[in-house]
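No value in this document is a laboratory result; all are computed from the given coordinates. Just so you know, these numbers come straight off a predicted model, no measurement behind them. Cβ atoms are built from the backbone, for glycine too; each structure is taken alone.
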Structure I
Amino acid sequence: MAHESRDPIESLFTEDRLFYPPKDFGRGGAMTEEIYQGLLAEAERDYEGFWARHARHEIDWIKPFTRTLDESDAPHYRWFDDGVLNV
């Protein structure tokens with residue numbers, strides 16, 4: 001059995017294969033182009049509001065956040081910094 005000359009550990013860092021989903025994978029999905037464009041437009045209109053809405057809807061907070069984005073120490077931005085998660 002022939003072995004490559006690369007270090008065994010280093011060889012694990014490279015993956016060149018491609019795995020394509022079945023052709024009908026995207027059919028019937030929840031995200032349509034129309035929905036995507038609507039979300040994109042909403043985020044462009046109100047970036048912070050967009051992410052606050054999704055964070056409130058999609059995440060269970062132990063203590064809900066009251067601040068969406070703290071830009072006071074840019075470029076070290078803090079999102080939802082006064083909220084508490086069980087993570």
Structure II
Amino acid sequence: MPTSMRQGFDNEKYIELQAANIRKRIAQFGGKLYLEFGGKLFDDYHASRVLPGFEPDTKFRMLESLVDDVEIVIAINANHIEKGKTRG
């Protein structure tokens with residue numbers, strides 16, 4: 001077995017490429033772009049299990065890298081609030 005294995009997922013490259021593409025799409029639409037993110041923005045342990053090397057907070061860190069360029073709106077389903085739904 002080789003002593004150094006390549007990591008399957010490059011978090012820094014993901015952050016760099018995703019942020020650059022989001023900035024490009026924002027410019028393409030005149031400064032306004034609404035994106036919906038699937039999955040969890042932080043503590044994404046499922047993604048870290050299925051993508052070797054993925055860190056659970058990578059999506060959040062990518063959004064954090066855009067902090068000077070974007071506004072972030074988080075929408076929560078009112079039905080979930082009324083029912084007291086919580087995530088594990």
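Assorted remarks:
- Identity of the structure behind 1.9 (criterion: distance in nm of label points 7 Å out along Cα→Cβ at positions 16 and 64, calculated), options I, II: II
- Structure responsible for 34, with relative contact order in percent (Cα under 8 Å, 6 or more apart) calculated and labels I, II on offer: II
- A value of -11500 for helix-only ellipticity at 222 nm (-39500 (n - 2.57) for each DSSP H run of 4 or more, over all residues; to 500), calculated from one of I, II, originates in structure II.
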